[in-house]
Structure P
Amino acid sequence: MHPLAKLDQKFVWHPFTQMRDWLRREPIVIAEGEGAILRDVKGKEYLDANSSIWTNLHGHNHPKINAAITRQLKKIAHSSALGFANEPASCLSAELVEAVSSHASPKPATGKDQTAGPELEKVFFSDDGSTALEAALKLAYQYTLRTRGPKSKPRFLSLNGAYHGDTIGAVSLGHVDLFHQAYGGMLFKTGKVMSPYCYRCPFNRARPERDDARNYRKCNWECVGKLEQKFSARGKKGNPYAAFVFEPLMQGAAGMIPQPNGWLKQATDIARGHGALLIADEVMTGFGRANSKLKNKNSKEPLFACRQENVAPDFLCVAKGLTGGYLPMAATLATHKIFEAFLGEYHEFKTFFHGHSFTGNQLGAAAARASLEILQSRKSVQARMELEKNLRAELQSLWALPNVGDIRQAGLAAGIELVKNWRTREPFDLRDRAGIRVCEAMARRGVLTRPVGNVIVLMPPYCTTAAQLKKIIAAARAGVMEILERRN
């Protein structure tokens, strides 16, 4: 066993990992990366098929981001945001607001849009996706108390299967029993409503086909009706929901569950109609990841998923890809209306009492600015357009596998749901470790990713070539055949 692997097993406690299993075999120790390729300490190369847990947008060791961090490092690595400003964070905040607003839907020429939200104008920096959501929750909670009155009891609504992070507030929004049940006694109550999971929707009358379930579903938008009922029932109690929290276009950790076209706009219109704030969790979907509306390399791309259905939230939370996957940094964008509720004289104590030591870190902000510049370049737009097209085409070959029940894609994020038999949709028990074992088989073939339960996640860096993508899909196909078909 490599000495570094021994050190890891002796001292490191890994996240979301059963450490007894971890200690049974030698772990892969990553030493280097270049583009979509990772290299371990033994010199073996792997393709990074999930962008190092959904963070690395442009590939590893990108010269433009490297140079931006190096330039900033020669000035200063960090200074406090409590009482001081700095150049990279100030510039990044303006660029983030511009990136959101420049791709916003135009306001109607006539009439008044009752569901339209105001523009996002303020940026609160933090450390990761959990803290970005935590900031949004606290802001929404305080805003509700200050606008509805101190006797109001702000309550939040999120989707079944929701995962919004691991801080106590974010976990309270979550509805994944496997992750969250152990902390039940620590959490505050939140509302839950069915997610639009077409493949396993009880209202979908369609028989299984070899296609994305969203394309052949037979329903009457019962999921939207359930949402309306939930808001109405809460409103009748005299204490309407303070905010609706959602991942736009695709729920990531819920199992890569994509929303059918039109669901997001209907859902947020209902929430707005009941006076709820909108909190968009774009930690996974942001910065072009879930984009599926690129028509050509010169088109104006909505970098944020909520904009693809003309949704203007009150809060937009970003992290993961914010720095291109280089450094931990997050941001919560909010409207001026929210910001104003926290303005007052010092003695009124309306301050937002929340913060982090590394808020607005200069190195992270420098990396994020470089990443945004890359994202908006014609070359990057062209690469993402080609990658999405190639990913969609390559995934089609997996429909031939009897243990593939559903393949779903939102832009450059895809999920492959493994089942015992596609005709019955019968799932594997989580104890079978079907997803994990298939990913282990893929690793033996030089492709790294991590499943969500029985769903294989593919989320390649934007620099992934057509040849590399073919290898990723080939490894997935061979892994499923090796692990699952021999069971049948």
Structure Q
Amino acid sequence: MNPLSSAPAALPHDPERTAHELLRAVTAEHGDRDAYVEASGERLTFGQWDQAADGTASALAELGVKVGDVVALILPSSIDYAICYQAAMRLGAITSGINPRLGPVEVASILDRTDPRVVIAEAGRPASKSTFTLVARSQLRSLRQLDPPWHLPTADPDRPMAVVWTSGTTGVPKGAIFNNRNLTAVCVGAGPLRGAFDRRISPTPFAHVGYMLHLSEEIEYAMTTVIPPTPWKADAVLALMARERVTVGQGVPSQWRLLLARPEFDDTDLSSLRICGTGAAPVPPSLITEMQERLGCPVVIGYTSTEAALTTGSLPGDSPDLIARTVGRARENVAVRVVNDAGETLMPGEFGNVQCRSAATMLGYWRDPDATRSVLGADGWLDTGDLGSLDVDGYLTLGGRRSEMYLRGSYNVYPVEVERVLAEHPSVAQVAIVAKADTVLGEIGVAFIVPAPHETSPTLAMMREWTKRSVADYKAPDLIKIVSELPLTSVGKVDKRVLADRARDVPRVT
């Protein structure tokens, strides 16, 4: 067992206790501690959270919400979101978190499929064929002080309580269903980015698996969740981390680059940090080294998917090169394997389909048994849709999504492998590679590059020569396109569907 992932919690661990029972217990012991702090300065203690969830649950019960009903939250990351999530689970309802950045067609698709009893939204009535009661966010504050419901259903850790929607990069979003046992498993295996009474900044949208499935962990460890402003701004986040004495920093590589580049960074007191995490994109060793030196704490990387909720992570002490090359090892309560198309487990170093199995894995997709069977076996192994290899020490190297692999001539090219190499070039701040149809080779690679400030602008010849130093020459990009920024999905990942469309207009150089 990794001692860093089994640090004492603020409460004794009880696998049968649900998230709302956990909140009751932590309120009794640590009710005056901050549970949430918003960038605006608004705060919510654990005791206030418990009381506000009771009042909101009472209002939802009056609207007819009962066990098994869906309550949809179309809210930004906020104290309001946290209260509504707790309120719904007290009634045995299923919370469907919907990122406000999703488009109206995506939102309508989710609402049509879940048929919610109540929708709580920032403003305006979202389009949908379903019939529901709309609660405006402006009404929520008045509900916090209501009396608790006169009756609550018996807590059941096996009851579905959340639907978390995929980012929709390969079509309409799919809803992954989870219960409280899934949350408990995430709590057990969450790793070094949590400790009792941590103050952790939370950069992902609350509708994302990074919040929805980490709720029990945050409560059991009595952690304070610090919510950055929306939209995310480097100067505001840096000031917020200093003001709130954040102990756990989190962000994608591009966010860390922006923070480190702020002129006020060196004069900002971040001495409270004990550890920082990153992921969701290739991270060059130079960035890991700079982060560790300038932040003054260890840096780790993690990897998972919506469906898995928990997969792998690195450990404090892992080298910058290892963190840049891999996404760490399986969490202590997770099994990871790499298999071929016939389902046979491959040896270390062999490239294939990445699968994982744990108690954190989703129960299935919302009302879609065919899609569930396509990724989740009866034996509990989940096909992540990613390609990769394990080394002899169990560290996982990713090659990207199977759907992103392209065939250049007769050779397979995995974009993530090439992106990882290009990201190490000093002239490259960000890079993403997609395929473009080609009449000669079938498909070729187009690299979209955000240049690093104050460096020589990247050229195709420069990038190809750099790539060929590390990987086979056929993997070098055939075209590059210099851009000021990369398009992002609603959860902050690079949107390669958009880039694939743009790649069609990048001319082939002759």
- Message: Quick check for you: by relative contact order in percent (Cα under 8 Å, 6 or more apart), which of P, Q is greatest?
- Response: P
- mean projected area of the Cα convex hull in nm², for residues 21-140 alone gets 7.3 when computed on, of labels P, Q, structure Q
- Item | Structure (P, Q) behind the derived value 43 of percent of Cα pairs over 17 Å apart, for residues 125-188 alone | P
- If Rg and Dmax of the Cα atoms in Å is computed to be 22.8, 75, which of P, Q is the source? Q
- Here distance in nm of label points 7 Å out along Cα→Cβ at positions 149 and 237 was calculated and came to 3.7; which of the structures P, Q was it taken from? Q
- One of P, Q was used to compute helix-only ellipticity at 222 nm (-39500 (n - 2.57) for each DSSP H run of 4 or more, over all residues; to 500), and the answer was -10500. Which one was it? P
- Note on the structure: Matching 60, 35, 21 (Cα extents along the principal axes in Å, for residues 349-420 alone, computed) against labels P, Q points to structure P
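No value in this document is a laboratory result; all are computed from the given coordinates. Given the structure is predicted, the values throughout are model-derived calculations rather than measurements. Cβ atoms are built from the backbone, for glycine too; each structure is taken alone.
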